[in-house]
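These notes open a run of structures that come right after.
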Structure 1
Amino acid sequence: MLDLMGGAGPTVDPLPGRLVRHRLTAGAWVDVLPGWVHGSDDVFRTLLTEVDWRAERRQMYDGVVDVPRLLRWYGRDEQLPHPALTEAREALSAHYRAELGEPFVTAGMCLYRDGRDSVAWHGDTLGRSSREDTMVAIVSFGSPRNLMLRPRAGGAETLRFPQGHGDLIVMGGSCQRTWEHAIPKTAKPVGPRVSVQFRPINVA
């Protein structure tokens, strides 16, 4: 259920003292804060109606297939589609600057139209994240979906982090190199979901 909230517009909660850190193996960790963005309905409507979503096709084995979600990438010099997203990126940069050593600058966005849209198991290991510890912060808007994590080395239980409307999850440490994450398909009736992934420069 989407949360309709009044007031002057969407806002983000302070981060210090509210994030819950889950320490994983091999120096990986995940920070979680449900309901971080208040007034998320306004942001969600903007993302659905004003973003120029793009369908892509990719090589898969011996053929070319449709990517099962719509995509949009915002570079460091592009204006984000809603001021609450700029506020969120600035708040994340301020909170994690001492630990990360740099700001979040890009915003990758995925639109999962229904339960048939998904993302397969992967780590964000293009660019510096293939060899360096870094962070990827994800804010979700719309219908809840499960973010799954599992260690690349195997031998451990797959973890499930439900991602709802306005929720924040930050994957840090060695997470992109030593763990994989996915949004699996679901047969349950679900509406659209948009994930906004904030990253430092040269991390993808």
Structure 2
Amino acid sequence: MIVEIILVCLLAKLKRFRLQFLWRTWTFYPVLLVQLMAIAFQVSFFLHSTVFVPFAGYLIPAVILSFLFPMVAFSLYTPAMIGVGCIAAGSVLNRLVIAANGGHMPVYPTLSYLTGYARPDMFGVLDTLHVLGGEGTRLAFLSDVIDFGYSILSIGDVLIHLYVCIMLYALIRAVNARYGVTETGRSIGRSAAQN
């Protein structure tokens, strides 16, 4: 999720939002903590450590729940519903390709071979879900084909990660509105921001 977070922050900066306002709300800290855990998971997988593999199933629910505090504190219900829709659509796409391939998610590493994140002998060892994709793969375009070099995602995974992008951007907008900056970068004053 590192690339997605960087893109959201760049978009926010282009819209002249101030990212430092995130530090003013306690609701950002659970989000930050869970994102740091996600980075730790990615680093451990990159180093071929299996320490976090048993806990990998808890990561997505933790990410979703980490945005519960900002959602309630800043009334981010519309972005949350859009994000949940993205999660649902991504999950359906992932389940579809897994069902079409006998309960396995085919993976097509490219850049990950160069970075050392993936090796052909790894598939089926760390988990039983991911297998190396091949000619017999059904719905290959929906399998894990988007290779960042440290993570390989499917279109469904991208939709699931979109939840974080939507919610983080909404949080950045909300804290800027509360602490005095509009989308054009102009100050709206303390009294208007507090209402």
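Every number in this text was worked out from the coordinates using simple rules, so none of it is lab data. Remember, predicted model here, so these are calculated numbers, not experimental data. Cβ atoms are built from the backbone, for glycine too; each structure is taken alone.
Suppose you compute FRET efficiency 1/(1 + (r/R0)^6) of positions 76 and 164 (r between Cβ atoms, R0 = 25 Å, to 0.05) for every structure in 1, 2: which one lands on 1.00? Walk me through the numbers on the way to the answer.
Values: 1: 0.30; 2: 1.00.
Label of the source structure: 2.
Here distance in nm of label points 7 Å out along Cα→Cβ at positions 36 and 92 has been calculated and equals 0.6, so which of 1, 2 was it run on? Before the final figure, lay out each step's value.
Values: 1: 0.6; 2: 3.7.
Answer for the origin of the read-out: 1.
Among the shown structures 1, 2, from which was the value 14, 35, 32, 17, 2 of P(r) over Cα pairs in 10 Å bins from 0, in percent, for residues 28-107 alone calculated? Please report the intermediate quantities before stating the final value.
Details: 1: 14, 35, 32, 17, 2; 2: 16, 35, 36, 13, 0.
Working through the options, I get structure 1.
Work out the source of -5000 here, i.e. which of 1, 2 gives that when helix-only ellipticity at 222 nm (-39500 (n - 2.57) for each DSSP H run of 4 or more, over all residues; to 500) is computed.
Numbers: 1: -5000; 2: -17000.
Computing helix-only ellipticity at 222 nm (-39500 (n - 2.57) for each DSSP H run of 4 or more, over all residues; to 500) on every structure in 1, 2 gives -5000 only for 1.
Please compute distance in nm of label points 7 Å out along Cα→Cβ at positions 68 and 172 for structures 1, 2 and give me the label with the greatest value.
On the way: 1: 3.2; 2: 2.6.
Largest one: structure 1.
On FRET efficiency 1/(1 + (r/R0)^6) of positions 44 and 132 (r between Cβ atoms, R0 = 30 Å, to 0.05), which of the structures labelled 1, 2 is highest? List each step's numbers first, then the result.
On the way: 1: 0.35; 2: 0.90.
By FRET efficiency 1/(1 + (r/R0)^6) of positions 44 and 132 (r between Cβ atoms, R0 = 30 Å, to 0.05), the leading structure of 1, 2 is 2.
Given -0.49 as the derived value for log10 I(q)/I(0) by the Debye sum over Cα atoms at q = 0.11 Å⁻¹, which of the supplied structures 1, 2 does it correspond to?
Values: 1: -0.49; 2: -0.57.
This figure was derived from 1.
Name the one structure among 1, 2 that FRET efficiency 1/(1 + (r/R0)^6) of positions 84 and 100 (r between Cβ atoms, R0 = 25 Å, to 0.05) of 0.70 was derived from. Working shown, then result.
Working: 1: 0.70; 2: 0.50.
Checking each candidate, the match is 1.
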